[in-house]
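Trainee: What follows is a group of structures, each given as structure tokens.
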Structure P
């Protein structure tokens, strides 16, 4: 495995995996490179994008439920 793998989020790429240059030779072939940094590379995977979609959908649903509850309190 990759000992220094980080999972992070930004508005441009969404969720991504960050791997230091020392470990980039260990990256599986199914990882899709999205960005190269000075000391690391950022990747996405199909599975990570699926989780991202679930998270974003859940956050949207939370907002809808909060609004519904707020309307009931009026």
Structure Q
């Protein structure tokens, strides 16, 4: 990553989901996704392996807007 200081991970809980959002600098999106989505798939595998109580599902969102713009 060229801009590691811009990486922000946030979690949100809704009625249906635990949502993990990776906010990365737009220049780093390709690196986070990786060739043919391999890096993103590896991240999803880890995130989705989290056991959750109840019927909630886990969701991963990779966002190319810096975290400062999401506030």
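Trainee: To which of P, Q does the computed value -7000 (helix-only ellipticity at 222 nm (-39500 (n - 2.57) for each DSSP H run of 4 or more, over all residues; to 500)) belong? Mind showing how you got there, number by number?
Mentor: Details: P: -13500; Q: -7000.
So the calculation was done on Q.
Trainee: Next question. Quick check for you: by relative contact order in percent (Cα under 8 Å, 6 or more apart), which of P, Q is greatest?
Mentor: Details: P: 23; Q: 40.
Greatest value across P, Q: structure Q.
Trainee: Could you tell me which structure in P, Q was used to calculate distance in nm of label points 7 Å out along Cα→Cβ at positions 15 and 31 as 1.6?
Mentor: P
Trainee: In addition: Please state which of the structures P, Q yields 1.00 when Rg/Rh (Cα atoms, Kirkwood Rh) is computed from it.
Mentor: This value belongs to structure Q.
FYI, it's all coordinate maths here, none of it is from the lab. The shown structure was predicted, so the numbers you read here are calculated from the model rather than taken from an experiment. Cβ atoms are built from the backbone, for glycine too; each structure is taken alone.
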